[in-house]
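A.B. asks: Down below are the structures I want you to see.
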Structure 1
Amino acid sequence: MCPEGRCEHHSEPAAADGQSAGLDRRRLLMAAATGAAAVTLAPVSFTQGRASAATTPQDVTRTVTGHLDTGAADFVYVPVEVPKGVQKIAVEYTYDKPAVPAGTPGNSCDIGVFDQRGTKLGGRGFRGWSGGFRTAFEISNTEATPGYLPGPVQSGTWNIVLGPYQIAPQGMNYQVKITLTFGAPGEAFTPNYPPRRAKGRGRAWYRGDGHLHTVHSDGRRLPGEVAAGAREAGLDFMVSTDHNTSSSHAVWGEYAGPDLLIITGEEVTTRNGHWLALGLTAGEWIDWRYRSRDDAFDRFARQVHRSGGIVVPAHPYCPYVACQWKFGYDDADAVEVWNGPWTYDDESSVDMWDAKLGEAVRTGRRWLPAMGDSDAHSVPQVIGLPHNVVYADDLDTDAIMDGLRAGRNWIAESSEVELSFGVSGHRRQAGIGGTLTAPADAPVDVTLEVAGVPNGTVRFITDEGQMHQESLGASGTGTVVWRTTTSLAAYVRAEVRHPMADGNPGHGNTMGPALMWGPMAALTNPIFLKRS
């Protein structure tokens, strides 16, 4: 039923010449079968077009208007009865943006569409999503607006989806204009998916950005510009993660090459946080229409895992609407603790992640690796700031996913930063993501080699907190060694920080309460120390 029983729908059919043909006001009909709260409006009907392959295509338009009050459902479905013979469907939408008091959210509404195969959660009917980034889209057999999937416009009930994620106190008035073009379907679109392997160096460290956007969602860069930016940043791989759509997967083959592995993925943007589905089968789409209380996240995490991909909560402490992570970490394979230029919410993410490392040690449960990505959308956001440096068997999708899943990676702000981190003791060695086993009192040497961080500060952090700090010189190059035992440290990880903005490089080896650090330059996953 309609939220508070007050949501109205009217369908204003228009003749082929665009003149109004009538007015029909209706109430909402039913709740839609999705995970989150949703409502479905009365169907919008079209008469059969008369155009054929031998005639000029004919446009027929209908307009839907309505009002949503504060507290409306997450999704409003506008069913469209599409008859046979349609060549193209085109949709435009608008909504009002009344003035609101300072600090009060104003109106914001997303849009997308499902075809005649239905709106079932995780079903096959998805045909595109553009969020609030576009006011119009088109779909035909030959092409589609970025964010939408080309293909035949088959007869049946299509559903335009409105996602009113913020509604002003005055409510939201909206209008949706639907135009069907009748005629021959045109040549079918041919996808050009990227290969799952590039020319690698065998078992080696590979640099890559796992969170990037294009014009296929809310980015302003074309796919070719993103690929060029990844190459310019010195990356070996990148992951395409447009919001809630797989449409860009079909174009990446043109921009991949022996020097750049392009991995297909999605940023799944829910009302209770965003997550990255990395390493998806090309063309695969992951649903986002649920909240944490709907008990659906684990289902879609399993879908990603069946594809060999990984699940990564993104920017979990991002302060924006619907960005903070509410689903927990039981189904996650890693967590994005560093997103774009270093900010206070990244500090919070690292603190949370470090606490979970301590929890994993205490309980014996699986530990959660860290990732860092640029989340670059548009200029001047920098592709590869930061990025992951992954130890993988080769430069292919499965190997990169295996490396990230195992935590065999560290995070760099740019390709100018080089780092090597390991432990040795009791005639054994271990690297990032690994485990060294030694007697409780056997000395274990922790060694970090770093370059590219002038006047930086190196920190070694264990389950007891920071245990060692040392400054780098103006060259930004140095080797830091610290000794511990498996009785004193259950894990050790490294951070390399820039000086504070005021030029203060830190406090040398002091351990006082005034200790301060600047922005992150590099961050490693832990090495675990286990008593034999």
Structure 2
Amino acid sequence: MPLPSDPTLDDPLAFPPLRVSAKAGRSGLAAALLVLIVHAGSYGFTSDDAFIVARYARNLVEGHGWVYNVGERVEGYTSFLWVALTALLARLGVNYVTAVRALSLTGALACAALMYRAAPRVGVPRESPLACLGPALFASTGAVACWALGGLEACGFALVVLAAVYLLNEERPRSVQVALAGLMCGLCMLVRPEGILVFVGLALCLILEEGRKCWRRVGELALPCAIIAGTHLLWRHYYYGDWLPNTYYAKAGFGYHQCLRGYSYVHSFVADHGGLILWVVPLVWPWASGGSLFARRCSLVAALLTLGVVLVGGDGLPMYRFMVPIVPLWAMLVQQLLADLLRFAGRTEAQMGATAARVALAGLIACLIVPLATPPELAWQYGMYRTQRHVEVPNWRAAGEWLAENARRDASVACVPIGAVGYYSRLHIYDMMGLTDSHIAHKEMQLGTGRAGHEKHDGPYILSHRPTYLLLGNVQVLKMRLDPSDPTFVKPPNPEIRAREDDIFMAELIDLYAKRVVELPNGGYLHFLERRPEL
């Protein structure tokens, strides 16, 4: 049987506290967008992996194809659409790094604007300042602000996920609306592979809503999605020889330990952003209260995406990147819950007083925003962001620029990470974690006990290629020179780094490579191994 809907949800007069002007609603949206821009600027983050996207886009524009190293077809990026859009902007004259950051910010701003437009679907008229509650929650979330300029697809994925749910917008949507939602599901898969969960969630919603007559609607949803995703899948297999991205083989395993790490990742995010009740109650509320169909769709898709984060074991990058696409769905559900509370407050306003009702509402909103905007304290996420922004990424960029100026054009480098070093050096890069190396990516290893995405390795295989430079120790750049006899020379005590690099310290390494230290333009000292000239 079709699920019931609440005909009062779109009634702007259902509760007096929301009777305001259209201008106030638009002003509130503008304020939320400004907060998002300022908040993102305060983080000022550019992920090292964004330089991988930029290098793929540059090679594409320069005619080398969808490759990281010229002549090597390996799908070391996650988002096909992100590389394509970056290349498009570059052809229009935009710098590659500027392009990836601009795409991130555009995705975040467009997502906030779409949340405002979707507010009536959860019972809040656009004329109300409360229509801006969702955008305000989104803009206040530290993870969103960090990745709004991070250069990767997190905020863009959030946009297309919300757009897919929004396009399937009515209790009895017309065929064209279902097809448009299916088209957006296909775009979700071009942004990230787990976009398939968005299609699964919306298909389940149609089955619940339509009953026995659901299969026509599911077919209308599936057809455009299958055309887009299927075409890309066939192209991937033809071009790269694999059905899934190389990044999947390098990072995912779906074992017990990996799922446990993914659960810990989600649990830490929830604990750092207000706690379990704040996140679970809005997800459950539409089903318990007979809320809008849009809210139920948001709830189911958010639950599936969260399950997907658990199954892949979370993420190794800072500030909860994988949770960003779930935030706008959750924020819309918070609006649904608040709309119901306001309906109750409107009925009891005469007893409690209008002023008291508004004060209580303001206090509730503050209680929502404060934990979202506060930097995470229960996990290492914020500390890793600060280290990468202020120390590591600038050092990795400086190392890449030094190589560009001092290395021969036919030189090669083996290192982790490969983003800024590879982009600025333009040299052939051996990725020691396998993101752009199919041999390491397909190597069978137990995953889940180390840092997500940083576990696979094969030191003897890397050494067999005789790279010109070995930038070990996480590309070791220090404020002081280490003596070559120092045991921490390119071998820091960090257990995660040692776990993935220890197997390259073979007996022949000493015969093949000499230890070197150079001063970089930023004042740091790069410690590395260089292949001996006679070899």
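A.B. asks: To which of 1, 2 does the computed value -3000 (helix-only ellipticity at 222 nm (-39500 (n - 2.57) for each DSSP H run of 4 or more, over all residues; to 500)) belong?
C.D. replies: Only one of 1, 2 returns -3000 for helix-only ellipticity at 222 nm (-39500 (n - 2.57) for each DSSP H run of 4 or more, over all residues; to 500), namely 1.
A.B. asks: A value of 17 was computed for relative contact order in percent (Cα under 8 Å, 6 or more apart); which of 1, 2 is the source structure?
C.D. replies: Comparing all candidates, it corresponds to 2.
A.B. asks: For structures 1, 2, calculate distance in nm of label points 7 Å out along Cα→Cβ at positions 38 and 374 and state which one comes out highest.
C.D. replies: 1
A.B. asks: Could I ask something else about it? Among the shown structures 1, 2, from which was the value 18.9 of mean count of other Cβ atoms within 10 Å over residues 78-85 calculated?
C.D. replies: Details: 1: 18.9; 2: 21.9.
It traces back to 1.
A.B. asks: semi-axes √(5λ) of the Cα gyration tensor in Å computed as 50, 24, 20: which structure among 1, 2?
C.D. replies: Working: 1: 50, 24, 20; 2: 46, 25, 20.
Of the options listed, only 1 reproduces it.
A.B. asks: The value 19.1 for mean count of other Cβ atoms within 10 Å over residues 262-269 was derived from one model only; which of 1, 2 is it?
C.D. replies: 2
A.B. asks: Here mean count of other Cβ atoms within 10 Å over residues 454-461 has been calculated and equals 21.6, so which of 1, 2 was it run on?
C.D. replies: It must be structure 1, since only it matches.
A.B. asks: A value of 24, 19, 17 was derived for semi-axes √(5λ) of the Cα gyration tensor in Å, for residues 246-397 alone; which structure in 1, 2 was it taken from? Walk me through the numbers before you get to the answer.
C.D. replies: Numbers: 1: 24, 19, 17; 2: 35, 20, 11.
Label of the originating structure: 1.
Values quoted throughout were computed directly from the atomic coordinates according to the rules given, and no laboratory measurement underlies them. Everything numeric here is computed off the predicted structure, so don't read it as measured data. Cβ atoms are built from the backbone, for glycine too; each structure is taken alone.
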